[in-house]
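Pasting the structures in now, so scroll down.
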Structure P
Amino acid sequence: MMNEASEPGIVLSERAIKQRERILEAARLCFVKRGFHGASIADIAEEAGMSPGLMYRYFENKHAIVRAIIDRQLESGRRVLEEIKSSEDLVEGILNAIERWRSGSADQMSAPLFLEISAEATRDPEIAATVREADSLIKNHLLGAMQRTAVSKSIYQDPRRANARILLLLSVVEGLAIRACREPELDTELVRSALTKLIAGMQSDSGAAPANE
């Protein structure tokens, strides 16, 4: 029998929406603590303060909960990258994003969950496809931000040169988000200085880029 949340065309009641939110927040906390595979339905139910049986009214199984969490995390990441793209100062936009990720609030991308999603994408083709789609959108947002702030526009006329710089910047941003969570005392001014120098170099014809460009 299909659960309440999966009936085709059904409009969820306000109570059902609240119950789903309650389950997803409990799942988020459990997955941060124990990982996707370490956290059980029983763990999530206990965190949510409800019975495992009641949870199945709203989600077919744990995999459905994992997918919902992944979708939310990726959507949060896309929103942040949109803000970076429109930021007047690219460095400050990245620093603001890292601070929000470090906050650990429910509506922000979580570095521990980012690592879980990355690992799960190596095992689940469906999740891998979702992550690839999100990556493509994120790279486009970063490309827009880099193009807008570049001193030399010629860098972005060659797709290979442009993609090399976007890949480097994306790797740096993802790495800093993880580092900020592992190292809460990370010096923001040190990160700002390093990012400023890195991006300045990337934005010039002679800047940081693969040697075989």
Structure Q
Amino acid sequence: MGINLIPKELKFFDYLSLQAANLMKAAEFFKAAVKDGVLDEAEVKKMRDLEHEGDTLAHEITDMLNRTFITPIDREDIYALANSLDDVLDLLNAMASRIKLYGLNPADPNFAQFVDLIDQAAAALSKAVKDMSDPKLHSRVLEQCIEINRLENLGDLAREKAVGDLFEKEKDPVMVIKWKEIYETAEGALDTCEHVAKVIGSILVKNG
């Protein structure tokens, strides 16, 4: 049995899709900034603005949950999906802010690899969330979830290499501490993307 939607209920999926699309936009912007090697005040403000937009959408979804008696899927699943999407964006914003605060050069090859993986995962999440409301597209949604899991596994390997290179090549212990924190935050963003994918998969199983 598919997920049956009435027009009012469709708003939840509309807002979740907007939230996932905003995350994808932020990941794309962050990737471009890292590629250019520039994360000054303008770039950090743009990331902060996108993070605030994500917060607004998450709050609007929560408000709709509080005002809606019948929801298309379990309300705890909607809440979990909205908040986990918001968590990924929070981590992206945190990385941008800390790189500027720490005075780091974002064009670090290992970090750039992390950001590329996060960008791909965010794009896959956006596609998955967009197709969730259509039972005919659930196989496509699951394919995106599998892809996110693959990207998270690559992130584990990227972290091992990044930290290994850091301890081998960087002689300044303060820089080691700073970059290790950034790498771990990037890995956390990928882990959270995988968590979102698991939430989506669980929703499809419960409502399939």
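Since every read-out is calculated from the coordinates, none of them should be taken as a lab result. These numbers come from a predicted model, not from an experiment. Cβ atoms are built from the backbone, for glycine too; each structure is taken alone.
With respect to relative contact order in percent (Cα under 8 Å, 6 or more apart), the largest value across structures P, Q is given by Q. Work out the source of -23500 here, i.e. which of P, Q gives that when helix-only ellipticity at 222 nm (-39500 (n - 2.57) for each DSSP H run of 4 or more, over all residues; to 500) is computed. Structure of origin is P. Where does the value 13.0 come from, among P, Q, when mean count of other Cβ atoms within 10 Å over residues 13-20 is the thing being computed? Traced to structure P. Which structure, out of P, Q, was mean count of other Cβ atoms within 10 Å over residues 85-92 derived from, given a value of 15.4? Clearly, the read-out refers to P. One of P, Q was used to compute log10 I(q)/I(0) by the Debye sum over Cα atoms at q = 0.10, 0.17 Å⁻¹, and the result was -0.44, -1.07. Which label is that? Going through each structure in turn, the value belongs to Q.
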